[in-house]
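Alright, structures below, take your time with them.
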Structure P
Amino acid sequence: MVTLYSAQVVGLDATIISVEADLSPGLHLFSIVGLADKEVQESRERIGVAIRAIGARPPHKRSERLIVNLAPADIRKEGPAFDLPIALAFLLASGQAQFDPRGKLFAGELGLDGSVKPILGALPMAIVARAAGFSAIYLPPGSGAEATLVEGIAIKETPSLTALLDDLEGRRELEAVMPSEPEDAPREAAFDFALIRGQEQAKRALEIAAAGAHNLLMSGPPGTGKTILARAIPAILPAMTPDEIIEVTKIASVAGVLARRGSAVRARPFRTPHHTASAVAITGGGSAIRPGEVTLAHRGVLFLDELPAFPPHVLDALRQPLEDRMITVARASGAITFPADFMLVAAMNPCPCGNLGNPKTECVCAPGAIARYRRRISGPLLDRIDLVIEVGNVDAEKLEGSTVGGESAALRERVERARARQRERFRGDGIAANSAMTLRHLKTHCRLDEPSRETLRQAYERFGMSVRSYYRMIKVSRTIADLAGLEEIKTDHVLEALQYRPKNEV
């Protein structure tokens with residue numbers, strides 16, 4: 001019996017899988033056991049043809065019994081990544097290959113010609129391989145670049161089964177993949193805020209939201225710039241830390257949404273699901289549990305345009321991840337917890353026709369239609385939004401004149417400075433921005449002088465704010481103070497935060 005090692009991705013993390021092969025005389029049998037799904041069972045045919053294609057004897061001899069066990073048996077084995085280690089295990093067990101498999105991990109799908117095809121989840125596989133003490137991991141071409149984010153383990157890409165055997169048996173060594181900068185689009189290519197004429201209050205609210213990772217809702221008539229304002233947000237978001245890059249790349253790798261196969265993700269995610277998306281698409285799930293949009297937006301932005309057009313049950317499914325910054329997807333096959341630390345940005349019209357309160361166009365909606373439209377956004381969801389702004393029409397004078405770029409760069413510089421203060425403040429606490437503060441953090445880091453405390457107390461009583469809204473106003477005030485470079489929260493900061501408070505009537 002011989003033993004090789006591979007890995008299975010479960011959720012966003014990988015688990016080491018032992019590939020044990022036993023070849024013995026007897027009536028022909030090629031069996032794969034160990035809770036292997038249909039995709040893994042189908043690999044028997046691919047493996048046989050691929051081995052024949054490289055000139056070796058496939059596992060179809062009438063007098064041989066080949067039993068392959070994928071251990072541990074209580075973890076479901078899915079996907080084609082076990083093709084490569086199973087083929088190597090047979091070649092080693094049948095004496096057609098001679099190499100030492102210790103310290104090496106293999107993963108890859110085999111083509112019928114013996115080529116090795118890309119797989120999903122290379123980064124979490126490399127992470128678990130390094131943690132388990134492996135010295136090298138062999139991956140398909142195009143899957144190694146993302147794995148180079150993991151230091152301390154050799155990453156090798158093999159184009160074919162033949163090339164891999166040449167390396168393992170010492171005939172021709174495969175070169176280790178070296179880390180390289182991804183070819184992500186430069187952040188300057190995003191919408192510049194200077195291209196958006198007027199809307200100064202909206203730009204200020206977006207700056208605050210980006211600085212503290214606060215949730216934001218924009219309401220206004222059609223054509224006032226809500227969508228383009230939202231799409232300009234990536235240009236002012238702070239750069240990701242190395243740990244965040246690994247987190248986001250791991251999610252994209254498992255979900256198969258990397259912009260360039262195998263590359264690392266350095267730009268913060270900006271996800272824009274359509275309003276017809278199902279609750280499973282938003283939160284995650286499926287027969288084989290996969291991350292949803294709230295997880296794909298982790299460390300970035302989830303933009304919901306035309307918010308009331310989303311089904312109410314889909315919007316209500318956002319309540320738990322907005323509060324806990326993670327989501328647990330439970331199915332009969334098990335439960336998996338995914339990270340979901342995202343900034344929610346939403347846009348909506350004030351009524352079905354979009355012209356309520358528009359001085360230029362009369363609203364034609366009946367009062368009942370307006371009420372039903374607004375009720376599609378529940379109070380508990382609105383209570384989890386930190387900033388609500390009205391985006392109105394822009395005067396013609398502001399639309400004229402030349403445009404000078406660079407406004408986004410100036411905003412991003414201020415946002416970066418505010419985030420740097422927050423990273424230093426929360427060092428070792430496991431949170432990255434003011435919006436994630438707990439009550440303990442509020443008591444420690446949100447010192448209000450007596451005038452600002454009295455202002456907030458009066459607002460709480462006058463506006464009938466919930467306890468959650470009260471504390472969210474303190475968090476927003478903390479971010480405004482950070483943008484001003486001040487450690488103590490002043491009355492002006494609280495008053496500005498109250499301007500953006502969520503209104504129950506939207």
Structure Q
Amino acid sequence: MRKLINIAVVSLVVMAMLVGPAPTSSSAASHREAPLISMDPTADITDFFMFRSYEAGMDDKIVLIMDVIPGEEPGFGPNYFNFDPTVLYAFNVDNNMDGKAEDVRFEFQFKTEFRGVVKDLGLFLAYVAIPAPITALDGPGSEGLGLRQTYTVTMVRGNKRTVLGRGLFAVPSNVGPRTMPDYEALAAQGIYDLGDGARVFAGQRDDPFYIDVGAIFDTLNLRDPGVDQLSGFNVHTIALEVPTSWLTKDSMGPSDTAFPAIGAYANTYRRATTVLRENDDERNDDRRQGNGNWVQVQRLANPLVNETIIGTVDKDRWNALDPSKERRFLGYYLKPRLALALQLVVGLDTGCTPFGDADCQPNPPAPADTTLAAFNRTDLVNILLKYSPDDKKLSELLRLNVSVAPVALADQQRLTILAGDNAGWPNGRRPIDDVTDIAVQVVGGPNYIAADAGDNVDMNDMPFPDMFPFIATPWDGRDHVHLNP
């Protein structure tokens with residue numbers, strides 16, 4: 001608990017963001033949040049971001065980012081981390097505010113090959129500085145890149161499928177300075193122009209989420225200072241930057257107001273049946289082969305929803321369902337277990353924020369209760385599941401008001417609207433947004449906003465870049481450190 005915030009000012013800003021000409025909702029962060037997906041890391045989405053680009057001269061673009069594979073230890077060789085060729089990765093967009101993110105879709109599929117000196121000599125390492133360091137993804141300088149991944153990007157609108165890019169190279173894991181002496185130059189080769197100003201990147205990056213995760217899940221055993229327990233770990237990133245007109249209804253731009261907000265989520269799929277085949281020395285592809293329809297194994301939109309709102313018994317079922325079916329889990333939002341935990345453990349009464357309806361309870365903050373009977377948190381329903389308070393369709397999407405101008409990285413505030421920055425969560429999500437502190441304060445209500453409640457981790461372990469793909473360089477396998485006790 002830290003400095004005092006002017007609750008009246010905050011309330012006015014929050015209400016304006018919700019019911020003004022630019023209705024919005026919220027964003028997401030997720031690491032090992034459900035039993036089944038925690039056993040399937042290559043399909044586990046750790047974070048989903050969506051924001052108007054704040055790179056200079058790019059404010060007519062929208063950026064979608066999906067991070068997967070939580071807790072990548074940089075030095076874990078000889079088999080470093082890669083995307084999964086048997087997983088379908090996708091972004092899904094709702095551009096008419098009907099709560100169904102099926103208007104625009106982007107799919108990513110990967111392939112793996114063994115090649116170069118690693119294959120020719122039968123070496124035990126996937127990446128080697130033999131005959132020279134790896135300085136290229138293809139051609140001269142790529143000879144030591146023994147395990148290489150390519151991918152295809154497909155855009156889907158209705159029944160029309162358009163391949164935007166094929167045979168694109170994913171950037172490999174950052175092994176170390178002898179093997180990859182200029183990793184950022186190597187990574188820059190993995191940024192591809194898809195035409196019409198669209199760009200894509202796939203490869204390893206630093207884990208952008210900063211949180212004292214151990215303290216939070218030790219029954220809110222918070223400390224000051226907090227410890228960023230994701231420091232020194234990497235993730236695999238899929239970043240897509242497209243013109244706003246690609247995502248908005250009927251090719252509208254940022255100045256159009258008929259449908260000022262879009263909603264989106266990221267998800268991953270596996271085939272209904274997986275078959276293990278006998279290895280064939282003449283083939284390079286994976287021994288696993290999938291059959292049947294694609295089955296969703298995870299979805300992610302709003303921050304910390306599955307971790308801290310959905311009950312453990314329903315987490316796997318939640319991951320498998322479409323966001324438009326969120327009404328099935330309405331009870332978890334109206335009676336948030338996290339709010340009760342905050343009251344019982346922290347000892348500070350929780351209450352409704354200005355997002356709530358007239359029957360939102362507890363409002364004003366009520367004395368701590370050991371049951372959920374007093375809770376009717378319609379404010380959380382309005383924030384997380386609606387485009388506006390009078391919206392009858394409940395859908396768990398990350399929503400972005402495309403008419404709100406982006407804020408330059410140097411001026412962005414980690415507490416977003418609580419600090420006067422309306423271009424961050426709950427209006428989409430940027431890497432810098434401190435969704436942990438914001439979520440604790442919003443779920444806790446006025447007392448927690450006034451106390452500036454949070455985990456006391458206020459920044460990422462690496463500075464964020466102000467240009468695409470917006471996630472920092474990954475820690476390398478030789479020289480990385482974990483900046484925690």
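Laboratory data are not the source of any read-out in this text; all were calculated from the coordinates shown. From a predicted model like this one, the values you see are computed outputs, not experimental measurements. Cβ atoms are built from the backbone, for glycine too; each structure is taken alone.
Given a value of 43 for percent of Cα pairs over 16 Å apart, for residues 325-364 alone, calculated from one of P, Q, which structure does it belong to?
Derived from Q, not from the others.
Given that relative contact order in percent (Cα under 8 Å, 6 or more apart), derived from a single structure, equals 13, which label among P, Q identifies that structure?
Checking each candidate, the match is P.
Suppose distance in nm of label points 7 Å out along Cα→Cβ at positions 93 and 445 works out to 5.5; of P, Q, which structure was it derived from? Working shown, then result.
Values: P: 5.5; Q: 3.8.
It traces back to P.
The value -0.37, -0.49, -0.94, -1.16 for log10 I(q)/I(0) by the Debye sum over Cα atoms at q = 0.06, 0.07, 0.11, 0.13 Å⁻¹ was derived from one model only; which of P, Q is it? The structure behind it is P.
Where does the value 26.5 come from, among P, Q, when mean count of other Cβ atoms within 10 Å over residues 45-52 is the thing being computed? Clearly, the read-out refers to Q. A value of -10500 for helix-only ellipticity at 222 nm (-39500 (n - 2.57) for each DSSP H run of 4 or more, over all residues; to 500), calculated from one of P, Q, originates in structure P.
Match the computed value 2.5 of distance in nm of label points 7 Å out along Cα→Cβ at positions 37 and 421 to one of the structures P, Q, and report its label. Of the options listed, only Q reproduces it. Source structure of the calculated read-out (Rg/Rh (Cα atoms, Kirkwood Rh), for residues 141-308 alone, 1.09) within P, Q: P.
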